[in-house]
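In what follows, structures are represented as structure tokens.
Laboratory data are not the source of any read-out in this text; all were calculated from the coordinates shown. Everything numeric here is computed off the predicted structure, so don't read it as measured data. Cβ atoms are built from the backbone, for glycine too; each structure is taken alone.
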Structure P
Amino acid sequence: MSAHGTHPLIERIATAINKHDLDGLTECFDDAIESEHPAHPARSFTGRDQVRKNWAQILEGVPDLRAHLVRAASDGHTAWAEWEWTGTRRDGTPHHHRGVTLLGIRGGRAAWVRLYVEPVEQGGAAIGAAVRSSLAPGVRS
């Protein structure tokens with residue numbers, strides 16, 4: 001789980017996820033946390049209560065969830081972490097997400113976070129088709 005240059009807050013988040021410690025995880029975030037999802041702006045929110053609600057659903061829905069910290073770096077006030085989150089959902093399907101979080105740190109807690117974490121797509125279009133599709137949505141090759 002440890003990565004060179006990891007901020008202690010990132011380590012606390014990883015440990016809390018892996019222990020399924022909802023209280024410990026929630027305490028990693030400021031009361032007024034600003035959570036942005038740049039690729040999905042409608043998912044952005046403010047407040048630790050929503051962090052708790054989100055993670056309660058995730059931990060309930062993926063009872064064996066594991067967080068693997070792939071890489072991390074920090075300048076003391078901003079931390080970057082690359083994650084892989086795996087487990088099995090209650091319906092038996094795999095839960096597999098990868099991506100990056102950026103956190104602004106104030107007083108030992110995350111004051112803001114930007115999430116670039118997405119489900120891993122099994123199969124799907126190869127790069128050429130994906131590029132063409134992104135340039136002309138609806139066009140198939």
Structure Q
Amino acid sequence: MKTATFRLRTGGGQTIIDITGRCADFAREAAAGGDGLLHVFVPHATAGVVVIELGAGSDHDLLAVLADLLPADDRWRHRHGSRGHGRSHVLPAFVPPFATLPVVSGSLALGTWQSVALVDLNADNPERTVRLSFLS
């Protein structure tokens with residue numbers, strides 16, 4: 001297994017960040033032209049990974065759905081940090097902190113409109129780590 005990590009600055013509010021390029025670069029190098037699986041993992045209790053179309057509005061739609069489903073208000077029992085922080089701890093139940101992607105001939109085997117993205121609703125932690133693991 002080959003593994004690498006990288007850090008992202010997500011800022012102070014809810015966001016979706018495209019990490020497809022970083023994933024593809026790692027997969028290309030780690031696979032060396034071969035086949036396998038790329039596992040993408042964020043070791044955080046308040047972030048997730050999605051495979052989604054980006055740039056055509058789906059990313060904004062996802063944030064809107066998550067805001068409706070997990071409002072940033074005072075209903076949460078987990079109350080430290082910014083208002084609504086508890087919702088960030090529920091996020092991984094809906095947006096898991098991982099994705100496993102096929103790699104064929106050294107390239108991510110994503111669909112035409114699919115991208116890999118980190119989802120972060122947590123205003124209290126503006127830096128994230130992403131762990132990439134390639135299994136052949």
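Summary table below
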| quantity | calculated |
| --- | --- |
| For -6500 (helix-only ellipticity at 222 nm (-39500 (n - 2.57) for each DSSP H run of 4 or more, over all residues; to 500), calculated) the corresponding structure among P, Q | Q |
| Value 5.2, calculated as mean projected area of the Cα convex hull in nm², for residues 63-118 alone, assigned to which of P, Q | Q |
| Ranking P, Q by relative contact order in percent (Cα under 8 Å, 6 or more apart), the structure that comes out highest | Q |
| Of the structures P, Q, the one that 7.8 was derived from, the read-out being mean projected area of the Cα convex hull in nm² | Q |
| Distance in nm of label points 7 Å out along Cα→Cβ at positions 55 and 71 - highest-scoring structure of P, Q | Q |
